[in-house]
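Scrolling down, you'll hit the structures one after another.
Values quoted throughout were computed directly from the atomic coordinates according to the rules given, and no laboratory measurement underlies them. Please read all numbers here as calculations on a predicted model, not as lab measurements. Cβ atoms are built from the backbone, for glycine too; each structure is taken alone.
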Structure 1
Amino acid sequence: MPRKKDTRNAQGSGNIRQRPDGRWEARYTVGRDPGTGKQIRKSVYGKTQAEVRKKLNAVTAALDNGTYTEPSKLKVSDWLGIWLDEYTINLKPLTLKSYRTQINNHIAPALGNMKLTALKPHQIQAFYNRISEHYSAKTVKNIHGVLHKGLKQALELGYIASNPADVCKLPKVVKAEIKPLDKTQIPAFLEAIKGHPFEALFTVDLFTGLRESEIIGLTWDCVDFDAGTIYVYRQYQKLKGGCQFTTLKNGKTRLIKPSTFVMDILKSVRTKQAENRLKAGSAWENALDFVFTNELGGFIRHGTLSTHFKKIAVKAGMPDLRFHDLRHSFAVLSLQIGDDIKTVQENLGHHSAAFTLDTYAHVTETMRKESSERMNQFINTL
């Protein structure tokens, strides 16, 4: 039988010991029994001392800030509410909004009244199977992601012994086919936007690959005409109560060096904006110094951009074209003209080159074939 070890917690909030069965246990006090006056002791368990110490620290922190609730009394919806309010402080506003929507619309109605400690994998699996009949595999995966994260926090706090969502099976997500503009469609698109109020915005986006909220939120302080660069470090997103600047999708800022063609367009935009400002006088609105505005300096709203783009797409004979496809078009064009995958990744702001490679695998496969053909042509000249 292994020797029992006992390690006092540094803060004195509990003690940690190794049980005869090899597992580690941490005991902590949650209060006193009102009838007997004796301390009420609870335990958390783990495979290693470090795992148990982490759980103990999380529980004692919850006790200190008043968010601790007796696990046996918690329902799933109660816990997910606590989790959203207390343990998601680093989430972006849109992400937090999405989590609340998934919980309120899907998870709480199906699983919310169940006791947190009694929730079983087969119950979660049955829930996933039901919603799979009405929603896409990607939506089911997103719902699972929220529930799994919430239960993971409960596990770290010692509220549950294991995460019942760990072993659930999810429907296979079929990657949506990207539909970039090809080399014959790009001239047609540029012809369709000639003279349009958003011609400059559409053109700049096509040849920089900025996300919609990035180009809407682009401000003049980010454009360096001397260096010929654009610094992308934030986006202007539509949130409840209006729009506001937020950090980028993956928090990764980037400095891009577009073609001189793009920088010349931006110079013409600045000149035109100065003219509009003089005409507007006191009616000028561009306090945040946006690059792309309407004639009175107002920023371009997401809905307005979408409406105009759909009309342009129809005019160009490409009714299924989405604004985001301009970003895909830039990526594919960059690869086709010889940019390496690392450069494309950095220009797009992807978190890794592997993600870029996976997203545009069909393009790189074609490029490999073309490379092989060029090599064969060279060999045949020897």
Structure 2
Amino acid sequence: MTRIAINPQLLSWALERSGRAQAVELKFPQLQKWLEGVSAPTLRQLDEFARATATPFGYFFLDWPPEESLPVPHFRTLAGQAPRRPSPDLLETVYSLQRRQAWLREYLASEGEEPLTFVGSARAQDAPQAVAERMREALGLQPDWAQRLPTWTDALGELRRRMEERGITVVVSGIVGNNTRRKLDTDEFRGFVLVDEYAPFVFVNGADGKAAQMFTLAHELAHVWLGSSAAFDLRNLEPAEDATEQACNRIAAEFLVAEEAMRQAWPSVGREAGRFQTLARRFKVSELVVARRALDLRLISRDAFFKFYDAYSKEERRGTSRQTEGGNFYATQSLRLGRRFAETLVRATREGKVSYKEAYRLTGLYGRTFERYAKALGPGGPE
């Protein structure tokens, strides 16, 4: 039985990187001997170890562990908290979208598509009201657009559809690729954006609650207008000490809960016990967004906000743990891929401008599964 001679430090690095050392150690009884260099894994064992630790197989043939970093800025929101090493799940998700974006950008440019003029059209110093108004105008939305819709799901779907129509690919998923065993952690990130003048991509962590997803989507949309890529992890709406992140939060808040509308609504509910819940239903955002908006507009005190936040965060943790990704496979797949990207890729494949092999690689769908999805994606297909 042939064993593979590799640097034990690579195994140790992969184990730590995985974030699930205890489970991996239980699965591989010989692991300690591998780490000590007393023994070495077989090719099959090494392949299984790579899968268990979500490590690219080729990494184990390097001399030393590679230096990995998130290819977009990752802003943590808790004051003084040092950024932790990005998980394999986050890294793989970002890398996957980068591959899709690179393909889409090159394809659109080769087809003579014009750059999107709104990308990078604003500055962090611009008034949030002005930027939010330009964003709504570009998407064809009225200031009270969300209030006219019955549910959070309807409002989220409408915003996503408008963004896709304007050339922004929106991906919503709570798992890595199509692997339902690898759940994305909302404690690590709630979304990220890859800004590009031809093919901006926005990713929203689908493991999050619908109302929280709405703010994430608006936050990343603001990043597109400011022309900056970033990953996003928002807790109590206090961003890292970064001017762009602060600007995106202010713009997103104004986009979803306009100051004028908030001030008009507050007198009728401000003394109610369920005031934040009432306004959250009206604006189709989370109660946290409403509470933070009330604090920023000095409608409540900081003590009142943090008293609410402590209770809200406990309930939110219970709520997000119940989020699932059920439903129609093809509709779910359009969310995981982004409809704009998927439609463009399927059309290019059918026209012979891209190989089926490349389409399979980019979507993670193969053979008949890809064909059935492509058929379902046609006119009248899944939204």
Structure 3
Amino acid sequence: MLTSGINLVNYKKKFKTSYVSKTLKSLLKEKNQSILSLSKFYKNNFDSKLVKKYKNNLNFKVIGMGGSSLGTQTIYDFLKEKIKKNFIFIDNLESNSKKIINKKFVNLVVSKSGNTTETIINSNLYIKKNDINIFITENKKNYLHDLAKQLKAEIVHHNNYIGGRYSVLSEVGMLPAELMGLDCKKFRQYNSLIKNKKFLNSLILNVGSTLYFVKKKKFNSVIFNYDPKSESLFKWYQQLVAESLGKNKQGILPVVSTMPKDNHSVMQLYLDGLQNNFFTFFYVKDKNSKKINNDKLLSSHNFLRNKTLSKIIHTQKIATENVFIKKNIPFRSFEIYKRDEKALGELFCFFLLEIILIGRCLKLNPFNQPAVELLKKETKKLLI
């Protein structure tokens, strides 16, 4: 058990964790600003007046790349049943622009640097004359800051000490969450979690296991996602793992498999191919699941009678885990019992602390991405 709403079955084998435990204690004593943004004491760079001003709008566009939009999209997709608003995410360059219904939108334009090329281009293409515009960017001269002033738009300052992939519980994710009608305070579970022994023990055990796998040349972290509404969560997680740990000729490759669909494509490889992977199973209990129509069912498959899709999917997950145990393939397993802000906040906190801690234990800086910066400079040079 990770918390009351999340069950985490850790990797079966126990590995030495004294160094991990010592590193975690040191990390939590630091006044690391990225970690402090997870805290209930973090002060947002927007106030309730701004939320009240625009919360009655129904249509929003989020224009941003990577960590500037993935966290917000995770919140929207994971909690969509609670949200009565329409959010469109513009997070890539497409030669054929998306067709957007001619309605009045509130645009949330997000870029820490304010100079992200793709965000500048999409702002140029998708901001329409009658739209309302809110820009989230650093409080310094940059392209988007200048554009916001020209458009007489709202400007919310993005703290320069929080990188994009760590910004989901800052104004980058929490302003959109409030505009969705959610309560940002419920996401911030850090203060209670770091006092929770089960949470801390799971964190230490999982980091210790991951370090062991890396030592044994297992560099592929494969996520079996059994929840379609968590697809964005694992796109966010991919960036978190890849950018934080992929440096100095080290790294872990995060691979996401959509389940149970991938039973019919890559599962053969996972079971009988190169054993250089370790796995995460992820399932969310769905209370409003469709049910098998008994009247249309042939008698040969009566074992499916009265079953919900959620029950069938969960059974497939358990069956796959049983096969993995028989084949001695390492995995951990998450089961989420309640789809709400608290559960998602706990997942954000666990994954963020886990990756920061792995980075520290591997003597890596989990907060920079120097190679990506080289790519941006080279692209600009060629365009000029």
So distance in nm of label points 7 Å out along Cα→Cβ at positions 23 and 351, computed for just one structure, reads 3.2; which one of 1, 2, 3 is that? 1
Taking 13.8, 40 as the value of Rg and Dmax of the Cα atoms in Å, for residues 135-254 alone derived from one of the structures shown (1, 2, 3), identify that structure. 2
Looking just at relative contact order in percent (Cα under 8 Å, 6 or more apart), which of the labels 1, 2, 3 belongs to the structure with the highest value? 3
Work out which structure the value 77, 54, 38 belongs to, where Cα extents along the principal axes in Å was derived from one of 1, 2, 3. 2
Which structure, out of 1, 2, 3, was helix-only ellipticity at 222 nm (-39500 (n - 2.57) for each DSSP H run of 4 or more, over all residues; to 500) calculated from, if the result is -16500? 2
